[in-house]
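Read through the structures below before going on.
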Structure 1
Amino acid sequence: MRYRTLGNTGLTVSEIGFGTIPILSGNVPVLPDYCSPALPEAVDILMHAYRLGCNFYDTAIPEEYGDAEYKLGVFAEKVGREHIIISDKARFMDGNDMFREVQRSAENLGTAPDIYFVHQVDEKNQDETFSRYGALDALCDLKKAGIIRYTGIATHYYSVAERAAADSRVDVIQTSGNIMERGIMDRIAENDLFRGKGLILNKVYAAGCLIGAFQPSELIGGVLHWPFSCALIGIGTMEQADAALKSDYAPQHFSFSDVTERLAESFAPIACTRCQRCTCPQGYEVHILLRQYNYYHLGKSYWAMKKLRMNIAEVYESCRRCTDRRCMKTCPQKLRIPELIELIYNMTR
């Protein structure tokens, strides 16, 4: 295992971190895969990862991660709290709510987390998050009080990550990316604003979609040349821990064409990097629809189709009437987006 410094925090983290979604037990309908091990087995899996060199463990409040917080707390006491770094998060944007949830997390863990993130900050709720008396302010107060050590923003949106990078209150940014969905990672790498911030990457396996077309060692090694300190991998079994932590995950470079050509052996992928530059005048998130198309063909058919059917008819009608075509003008991949939206619409009928 190799280790990197996490921005200006002074923390040294393992290049591979343990994402605790797969060890949860609970009813989390938005998550398609988790292993639900009993407490003793979950602690054994967490300990196995620690013995393989992992020292960074990421979790979230019960509504997001079932009982993963509690299981991680039992492990932390067993392994020795001083030997690991814990990051936690809650999806509350109001400062009072966030203050309450951090206290609840500390109770569930039986210890204070090192880093606490405002979870799933997006373009609609960011103003409340960053506002005076918002969730970020609450984290700063908790940091001053010594309840947490560092503040964080977790987001799937580049615009939010950039806003966090410009905010001196934010110590660590967690965002998503992989060798296929590399658009946010590319933009972060090109922007000096992110220097000095701790950077954590999740969705390295694309919610498991890329396993099969690529080996875990390729997916992990393939993201290590981007300027992130830790790649979070969801681990729910001993075998998954071995695949992520035991194999040779030396840094390697996959061009985007390398990735799409490999995927083209199974289906015709949409060559979208999810850079999020495809601005829609009506506010529709085109990149999410293109991602779900790829996920559908990568084995997440039920999950992806369910998400697509939520608004694809509405998007299709809007796109069909649109004469602006701004999404095409701003797409670096030169994708013919209206035709792709029609393709996805017809697939869902």
Structure 2
Amino acid sequence: MKKKLLIFIPSIEDGGVEKNLYLISNYLKDCGIDLEILTANYDKSKKFKKGIKLIGTKSVFWQKQNRLIKYLACLLLLFANLIVRKDKPLVFAFQANIYAILVAKLINTKIITRSNTAPAGWSKNILKFFLYKFFLSLADDIMVNSLEFKKSFKKKFNIDPKCIYNPFDKDFINFFLKKKEKIRFFKKDYLNLISIGRLHDQKDHLTLLKSINLLKKNLKVRLIIIGKGKKKKILQNFILNNNLQDRVRLFGYLKNPYNYLKNSDIVISTSKFEGLPNILLEAQYLKKYIISTNCETGPKEILLNGKAGDLISIGDYKKLSFLIKNYHKRKKIIKKKVLIGTKNFYRFDYRLNCNKYLKFIKNNE
């Protein structure tokens, strides 16, 4: 590649976007791509291979700021960086896509973007919708991470993006599974459930808690929720007000959740919208039974329209409780669903999809 690649991701956190960032960046580096990463999170530099340069700021002050402040700081840095350098890099926006497009176009720099959250999550406001539609049309190329997402994008914005699945690195999970850890809270002779995701409105953990509340008197069940976020207090209050302390435990963020994932009976996602949720890919790789909301977008595609797991409507805690309650009665059906998921898991192969990223970038140099 002739041009240097500049990946724009102001706030590197602990979610699926970041897992993909590390995998893709390191793969591109191995393929000889000369790349830089503009971020406020210099503290994450050890996640990247040697030779990948982090530009932006090394100050701990910025690392502690919220996402919006990081966006603003890094957009100013992006503008300053592009305006002074003679070599115009190819900008690849992983976050704050609209703002990054605006900056790049002001300086006549080529920009490609990666969208990872379905339009349902950010296109309901009419003014916002038209602004997004306008600025997205200015991008030189756009990619999304599921076919449903691609269809939704085309329908809403009349833009036909590329579709590249999240690359799944099984070695990453296997490495953490080798680190044996004591499993807390899960209990033998109980149905052990797990949900992993930020404690935000998008993930709708209240629907999950409502389903457990229906089951607490009739089923020996335990639920672990792994993740951090601003909805923690609300979830804690629901647990206390409904006497679910012996049934539900909020674990916060765990660097290694995979032993808990492996030891669970059911993996549950109650999201209102997604892109292509990594937690479902991880669960499918570990041959877990999955129940997920049929939200826009991702779960239906991963679960093959219900053939590789069960789908429920958004907010349908009664159907969720029914599926949990009848887990043991449906063991044969569930086993078949898990097997179908395993047989079709090749779609998310690490090298296959990282190579698609490489082609996507080279086609835009």
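Read-outs: derived from the displayed coordinates by stated rules, not from any lab. All figures in this text were calculated on a predicted structure; none of them were measured in a lab. Cβ atoms are built from the backbone, for glycine too; each structure is taken alone.
On mean count of other Cβ atoms within 10 Å over residues 14-21, which of the structures labelled 1, 2 is highest? Don't skip to the answer; put the middle values down first.
Working: 1: 25.8; 2: 19.8.
Of structures 1, 2, the maximum of mean count of other Cβ atoms within 10 Å over residues 14-21 occurs in 1.
Comparing FRET efficiency 1/(1 + (r/R0)^6) of positions 86 and 222 (r between Cβ atoms, R0 = 25 Å, to 0.05) across 1, 2, which is largest?
1
The value 0.40 for FRET efficiency 1/(1 + (r/R0)^6) of positions 142 and 286 (r between Cβ atoms, R0 = 30 Å, to 0.05) was derived from one model only; which of 1, 2 is it?
Of the options listed, only 2 reproduces it.
Output the label of whichever structure in 1, 2 has the greatest value of distance in nm of label points 7 Å out along Cα→Cβ at positions 94 and 182.
Top value of distance in nm of label points 7 Å out along Cα→Cβ at positions 94 and 182, among 1, 2, belongs to structure 1.
Any idea which of 1, 2 comes out highest on mean projected area of the Cα convex hull in nm²? Don't jump to the answer; show the numbers that get you there.
On the way: 1: 16.5; 2: 18.4.
Across 1, 2, mean projected area of the Cα convex hull in nm² peaks for 2.
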